[in-house]
Structure formats: C-alpha cells, structure tokens
Structure P
Amino acid sequence: MVKEVADLYQLLESVHTSIDKMLDGLSDEDWIKKPRPDFNNIASIIEHTALVERRFFTQLQGETPDIDAGRPFKADSWDVAKVKALWAESLDYARAALEGLTESDLDQFAAKLGVGEVNKRQLIAYAIAHTAHHRGQIPLVKKLLAG
C-alpha cells in the first residue's frame, strides 16, 4: 500500500477502534433504543456510517454503487446482527479498495459529492471525516440513554 494511503487507512482504523470501544458492552436493546423520538439510535448511526464507507470505497474502484445510506435514519426497525456484521466487514472492505491504489491514482476523479467533485485522495479523507463525525454522536446517545 502506498505510504500516504497506508497512513490514511491507519487513521480510519483508529477511528473504527475508538467506535468499537464505545460500542463494547452495549446490549442489542441499547443499539435500537432511541434516547428521544427526534434522535437516531446506535444501530442507525453505525449502519449509516458503514453504508457511506461502502459507497465511498466502492467509488474509489470506479464503480457507482446503488446504496441508500440515508435509509437507516428513516427505518422503524433494525436487524442488529446484520448491522454489526456490516460494521465488522467495513474495515476489510476499505483495505481491499485501498490496497491497489497508486500515487497517481490519488489525483484521479473519484466522485461528485455535496461539496463538489473530489479526487480519490480527497474521497478517502472525506470518508474518514464522515466516520469521525458520526463517532461523535455515539457518546451523546449513550449519555442520553443512561439518563
């Protein structure tokens, strides 16, 4: 793996590890319980985050996936085992997408996002930033659940 990409992957891995520590010990009920009606639950946050990562890392490979990453926030029920499995697969999927990239690939167009067109380097950074953003929601939800 190119050093720059390896460094970015290491950062993504660190964010995932910190999320995993936050999730450790939560029951399946904790995953699906909403702390308030207007808040997301842990399951929807994790599923959304994993789906966005899947979409972004698929786009790095030049594909345009049909993934509705907003669906978890509109759902009425969640299959916690399925969400946990999707999350568990996420880092391996990212690693596989990143391993084949060369330095020159990083400057190539990757996607058109709400912020505009981004190259592959920027898409990787955006994926990490997105995951880190949702990482910040988990302690708030846990705090509200604890009362």
Structure Q
Amino acid sequence: MKQFKTLSLLLVLALLISACSKDQKVIKQLEGTWKITAMTVDGTAVDAEFFSGTSTTFPKCKQKKETCVGTQTATFEFFGTTFTTTTEFNYEVKDKGETFVMTVVKSTTDGVSTECTDDCTNTSTITEHSKEKFVTEFTDDDGVKTVTTMEKQ
C-alpha cells in the first residue's frame, strides 16, 4: 500500500512538472521582439496600417520565479502628428501552453503615463506557437472574436 501511495504521488508530481514545462516552453519561445503581421475581427481582416508601427517585446522570464513583464510600442500618426505609445504589461502562460493572460500595467504616450484601472486583463487562447510565430484568439464579452498573428523580428 505504501508503494502505491508513493507511486501515485510521483505520478501527480510528474504531471504537474510536465504542465509547467509546457507553459515555460511557450514563454521561452516568446523571448524577443515580435511584430503583428495579421489581425482579424469576427473573420474580417484589419488593415495592416492599423498595426504596422507596433512591436511587442518579451524579455527572458522564468514564470515560476518571477512575474513576466513585457512592453508593446506603437507609433502612429493622428492629424499630421506622430505619437509613440509604450504599454507595460505582465503576462503568464497557463493550461499547458494553451492560455495567454496579459494584464496591462500602464501606458505612456509621449511622456504622459496612465495606469490601467479598469478592464486591464485579457485572457486569450493560444492557437499556434513556435520560435517564429505566435497566434492568439480572444473573444470579448460581446462575442466579438479577434485573432492576432505575430512573427518574430
């Protein structure tokens, strides 16, 4: 009976380690700077000009030991003036590498910072991931589905 308990405990521990390692594998694949290359909203392609000046950086992170932090920088023109916005966020990968949770901390546009205080967390399904490509799918409260494809720079 004692051997059965020991074996059961080892099996549960192995499953937990396996799940954690799949999450960390995705985080390791994310290390670096990425560009959005495609986006659809309810199946309709978003004009590439909307996200062309956007890049997302995921520094090296060990999810079990620290909060993973990333930044997204977007440069855009509005009425002839160019603006740059940098958004800081925390992120984690869960559910054996199938869920991506991003929580916006603050955004800074041309030196003016705003902390996120409402609806700051976005939970997406990871539909594809590799060292070169990262695809997520997010459905909002109104049922609108956004699919975002990023490729490593």
Matching 0.45 (FRET efficiency 1/(1 + (r/R0)^6) of positions 38 and 94 (r between Cβ atoms, R0 = 30 Å, to 0.05), computed) against labels P, Q points to structure P
Matching task: 26, 9, 6 is the computed value of semi-axes √(5λ) of the Cα gyration tensor in Å, for residues 30-77 alone. Pick the structure from P, Q. P
So helix-only ellipticity at 222 nm (-39500 (n - 2.57) for each DSSP H run of 4 or more, over all residues; to 500), computed for just one structure, reads -20500; which one of P, Q is that? P
If mean count of other Cβ atoms within 10 Å over residues 54-61 is computed and equals 20.1, the structure in P, Q: P
Answer label among P, Q for the case where distance in nm of label points 7 Å out along Cα→Cβ at positions 86 and 102, calculated from the coordinates, equals 1.7: Q
Once relative contact order in percent (Cα under 8 Å, 6 or more apart) is calculated for every structure in P, Q, which label goes with the largest value? P
Of the structures labelled P, Q, one was used to calculate mean projected area of the Cα convex hull in nm², giving 8.6. Name it. P
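Here, each number is a calculation from the coordinates, and none is a lab measurement. If you're wondering where the values come from, they're calculated on a predicted model, not measured in any experiment. Cβ atoms are built from the backbone, for glycine too; each structure is taken alone.
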